[in-house]
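Nothing in this text is a laboratory measurement; each read-out follows from the coordinates by a stated rule. Because the structure is a prediction, the values reported are computed rather than measured. Cβ atoms are built from the backbone, for glycine too; each structure is taken alone.
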Structure P
Amino acid sequence: MFVTDTSLSWQSALLIAQAAIEYAESNQLKVSVSVLDRHGNPLSQIRINHAALPCTQISADKAYTAVSFGFATKEWNSRLEAKPSLLHGLSHQKRMVLFAGGEPIYYHDQLVGAIGVSGASEDQDAACANAGVAAFQQQAIQQSRAMPLHGSHCYSSHE
């Protein structure tokens, strides 16, 4: 099954994580990748050899932040640039990550999980995460063609 109870299945989590890792390896990046279900529970976590150890927790926290709020972690700065006290308060909350590398994952307009990547630059982390989301979207499109669902589509925060 592709998605269960409007949350990612473990199979989809592995597909997403593998695509992100393959993108990272093709660009010689040492990262950690975490995929969470819509409730913030871990489904998959992979650390490339020699990625810095803190990246494992940071990638999980990026995914947690993205699934908690339903938008990419890189959006926090623009959302809070005129609200410095709120930015300060949120940045001191446990598990909140306010920089790039966390992406929500939507399926049929519903938040089903998130991916977090840490270990490279912000832009590179985000590119790895988006590679994972793109692999999920491609799988969802193929599944929809095989089994059409009325009036639904798959998207991410980057369409």
Structure Q
Amino acid sequence: MVEFKDLTVVYNQGMENERVALKNVSLTIPEGQFLTIVGPNGAGKSTLLKVILGEVQPTSGLYIIDDKTMNCMKPHRLAEFIGRVYQDPNTGIFPALTIAENLIIASKKGNRPFRFSSVKEEAISLLKDLGLGLEDRMKTKAGELSGGQKQSLAMVMAILSKPRLLLLD
């Protein structure tokens, strides 16, 4: 379960250009639930993602995953709980590496025990489910893929780490 309790983020607090990005946001997302956050530019969607990822600290309030307060957790520790697929298909993958190498790196995330044979099997199964033929192109450089194929690779990479929370931007 993910919870936000009275979460507020103020940029440039106390300065002339102070801006409130989030104000008293309270939200509970039960395990297994899907949530879509929509709104106009400047509504705070990206700020909320940055709080979740540990890139921005809330000015006040709490951010909790599975009864663990995440507010002060370092981003590399948060990465053990969170998978992310970026809007830009070139972000989140390593273009100079092969599909297989990208998947190996992703599978090592999150303190997961690493055995190449089981990871390869799982990755090929996930790639096959997408129906893009990527499972037969494991030696192809990720940079040679189309935008949609890069997004698919990024999705499989995010899922491989078995995150408690999956963010799709």
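Key figures for this structure:
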item	result
Structure with the greatest value (metric mean count of other Cβ atoms within 10 Å over residues 86-93, set P, Q)	Q
Structure with the greatest value (metric mean count of other Cβ atoms within 10 Å over residues 62-69, set P, Q)	P
With P(r) over Cα pairs in 10 Å bins from 0, in percent derived as 12, 43, 32, 11, 1, matching label from P, Q	P
Answer label among P, Q for the case where helix-only ellipticity at 222 nm (-39500 (n - 2.57) for each DSSP H run of 4 or more, over all residues; to 500), calculated from the coordinates, equals -8500	Q
Winner on FRET efficiency 1/(1 + (r/R0)^6) of positions 14 and 102 (r between Cβ atoms, R0 = 35 Å, to 0.05) once structures P, Q are ranked, highest first	P
Ranking P, Q by Cα Rg over 2.2 N^0.38 Å, for residues 78-141 alone, the structure that comes out highest	P
Which entry (P, Q) yields the derived value 26 for relative contact order in percent (Cα under 8 Å, 6 or more apart)	P
